[in-house]
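Participant: These are the structures, in structure tokens.
What follows is calculated from the coordinates using simple rules that are stated; it is not laboratory data. On a predicted model such as this, the values are computed, not experimentally measured, just so you know. Cβ atoms are built from the backbone, for glycine too; each structure is taken alone.
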Structure I
Amino acid sequence: MKVLTWLWEQPGSRTHYTPWHVRVWSDMVRRHLTLPHTLAVVTDVPGDYGDVEVIKPPGEFTDVRIPTWNEYRPQCHRRLSMFRRDAADLFGTERIVCMDLDVVIGDRLDPLFEKGEDFRMARGTAATRLYNGSMMMIRCGARPQVYESFTPEKAVVAGRSYVGSDQSWISYVLGPGEATWKPDDGFINWNLRHSFPNPRMMTFPGGIKPWRIAELGADKWVMAHYRRSRAGRCLVLGYGQDVWKDVEQAIETGEFNAVIASPEAAKVWPGKIIAVADDDDHAGRLASMHGFSEVVYCGRNQVPGWKDVALQ
């Protein structure tokens, strides 16, 4: 089984995705999936993907647009290549699990994939929506009509009946009755968080994204699970008047993997800054999301002096 995601550049889109989002996604999958699998990203965007396999996009349907799905929204018809009869050769596997990048994984994924159906997809986010494209599992070569019957003209018709780009087409071609993941499986979307507080997996259709929620501290579950795996040390440069004295002491304790800084400190710090924080709490949330196991605060404006803080 190959668990993969897609990354492409789309000027004017409501959301900008980067290789960093792929690294967070891959860490979440690794923490919660024990079934034999490999990880891949289908992309031509250059960047550091760690040990995640990079697959060149087939390049099909990238220019397809439908009037019901404007440029502000993600244009996902390109993913229909996964339904080609020769998909196993294209993607190097017999079984694909495709996930969106804007998901949060909080518990074991194995039960979602153990049945091994030829095809399974997330249930739609409303009663009138058959399927949602946030996750699908395909035995390569299954449901080839999704690919083979596609035309831009028919996609326009599908878009008038169902919501989305590729998901509207899949719904139009396959109709009801396919196996789905739903809340009873622990698979929910952000709007259902109050009814299902501890899901396996949460998706984020629309403009609200998990990294922004984690950065703002707006939801404890998202904060706990949307993050890189724990490793490394982070130096935080705050507003306090002793910030540079604290930095001298901190550097004596060993090397740091990254720096998060207040806007003022960021202007004068000679090295790379991975994020700019409004205050110490904001810096702590950013450090947690980036996966650091140890954070050292300098010029702390909430607790005088600097101290090591282990993130559990």
Structure II
Amino acid sequence: MHGKIKGLYVAAACFALCGAAMAQAPYPTKPVRVVVAGAAGGFIDTISRMVGQKLSERLGQPVIIENRGGAGGNIAARHVAAGDPDGYTLLATSPQIAINMSLYKNPGYDLFREFAPVALTGSTPGVFVVHPSNPANSLQDLIRQSKGKPLNYATPGVGTSSHIAGDYLFRSLAGLEVVHVPYPGGAPAINAVVANQIEVISISMPPMVGLIKQGRLKPLAVSSLKRVDALPNVPTVSEAGFADFEERSWVGFFVPAKTGRDVIDKLNADINLILALPEIREKFAALGMDSEPGSAAQFDAYVRKEFTKWARFVKSTGVSVD
């Protein structure tokens, strides 16, 4: 009897030690999933896969990319917000997560209560472009020739940053009558301008650089505060007379709010090391993107600033999707 009791004690002790060892196992011990708030092949997906491949090498675990597009990124955000805060499910998203807090009456999550920012990867400005046959050679030209008649402009969809920024610039600041023509994604919107079916497009720069350098599209202005290296001869919107106008697309990683600080710090450190790699910096530069390494706290401050800016834009334009 005593032998059996002793055996139980030994078994219990072993179980406790094994459990403690498992609890102390360094993160991660299994594959990490990145839920992308966009379709495969899109801007967020491209950056997520680029960073995800290198992150897998650093973590020593597979990084699985899962695309959950729809509802302006809300579907992916809701899914991650409801997940376990264990660091094994990340959200890869864009400024849309900050925009949606003002754009939707109820996006289905609270950005500041249900998510913890991990890292910003990079950002790129938007660009306003027209068909080469358009007589406008500057943003001022386009605005002058559009006075007294509707200006048709294309974007990748209703409620996107391109839509709200375009409406804010042309309607709120320039005082034009505008007709927003939303397309189901960036590719068809770009094709419409290339085919000269629409006057102007407002869209993030990465898919446009090649078309501009080939002469198939004519750029009028970039929506950054200073000129960009990929298109050094293209003036900014600020240079066109709209001071401090800025609209940038970015890709950042978030986790559920209760995720451990040690996990967040590790992911942030690894992503920053990846952003410093020459091959990643070269790929970002080719896309017209600026690498944006920094702490999780810095990313949090940036997201809050973005929320304030986009809330002002949404209120000014009256854009709503509800």
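Participant: Please state which of the structures I, II yields -7000 when helix-only ellipticity at 222 nm (-39500 (n - 2.57) for each DSSP H run of 4 or more, over all residues; to 500) is computed from it.
Facilitator: Values: I: -7000; II: -12500.
Label of the originating structure: I.
Participant: Name the one structure among I, II that relative contact order in percent (Cα under 8 Å, 6 or more apart) of 25 was derived from. Numbers along the way, then the final one.
Facilitator: Numbers: I: 15; II: 25.
Label of the originating structure: II.
Participant: Related question: Quick check on the output: 24.4 is mean count of other Cβ atoms within 10 Å over residues 94-101, derived from one of I, II. Which one produced it?
Facilitator: Values: I: 20.2; II: 24.4.
Checking each candidate, the match is II.
Participant: Of structures I, II, which gives 13.1 when mean count of other Cβ atoms within 10 Å over residues 190-197 is computed from the coordinates? Display every interim value, and only then the final one.
Facilitator: Details: I: 13.1; II: 15.8.
Computed on structure I.
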